Structure P
Amino acid sequence: MRALVQRVKEAQVVVEGKVIGKIGKGVLVFLGVAKGDTEAAAAWLAKKICHLRIFEDETGKLNLSLNDIGGSALIVSQFTLYGDCKKGRRPSFDKAASPAEAKVLYEKFIELVKAQGISVATGQFGAFMQVYLINDGPVTLLLEK
């Protein structure tokens, strides 16, 4: 399971011209699910993201977590995080989980983040989405379990 985490001032997801998910200060999480990923991996990743100290304290140091600041998470499914570009010019997505398998773990991940006390907005699984964000820092991290 991979998560591309971006610290944001705000972010939103639009599907067919309609805003379906929107947050203020917090994190935008692009979540990729691989074949064989488990609920345990989703739990580890959810906890890691919620407690990752990527927000500045009063001295300007990265000492505060999403939980500490009362921030939100916008979670967007992104199978292309498992695109393999080593050969040829077209990415291979052989490592990505099937849509049915990925959707179950994507939804479980959302539940797990909410269970950490975080306000969550989401994209729409499997939809063509436009994602708008104001990256804060910028701070962008790739996490994998």
Structure Q
Amino acid sequence: MAKYNITEKKEKDAAYRMTLRPQLVDELYEKILQKLVVEKKYRDPDYSARKLAAELDTNTRYVSAVINLRFQQNYSELVNEHRVREALFLLIDHRYVEYSIGDIAKMVGFSNRQSFYAAFFRVKGMTPREYRKQQLERITKK
């Protein structure tokens, strides 16, 4: 798939992932969910795995390992997935229909439109513009 430079995900087997205690994995998993999902830190384009680790009083290797073990994703994939999920609603919400794709991208935490399009295409298999058009046509037919 050449569109948006999407490449196949390479599986890596880092040995340190297996050295984490199950209790620590569970604890960090809950804390990561709290920060990223409940507190919606994914909306901050400058929020990094390093900042997350610092807020959780741990290191980035542990955060990375837990995200990989529990979500089967890396940090960027996880954050972008949540951003795209929120964008799916905003793109068709009647309150945001007049907002541009770029405005919505910024609202959900993307720093630029290109990275939003690439992440959106990776998740949905279509562009945000195509999605919006398709969904709005479907809604107006009802």
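Values for this structure:
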quantity: Computed -7000 for helix-only ellipticity at 222 nm (-39500 (n - 2.57) for each DSSP H run of 4 or more, over all residues; to 500) - originating structure among P, Q; calculated: P
quantity: Which of P, Q leads on percent of Cα pairs over 22 Å apart, largest value; calculated: Q
quantity: Computed 39 for relative contact order in percent (Cα under 8 Å, 6 or more apart) - originating structure among P, Q; calculated: P
quantity: Per FRET efficiency 1/(1 + (r/R0)^6) of positions 19 and 35 (r between Cβ atoms, R0 = 25 Å, to 0.05), the highest-valued of structures P, Q; calculated: Q
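Just so you know, all these numbers are worked out from the coordinates, no wet-lab data involved. Given the structure is predicted, the values throughout are model-derived calculations rather than measurements. Cβ atoms are built from the backbone, for glycine too; each structure is taken alone.
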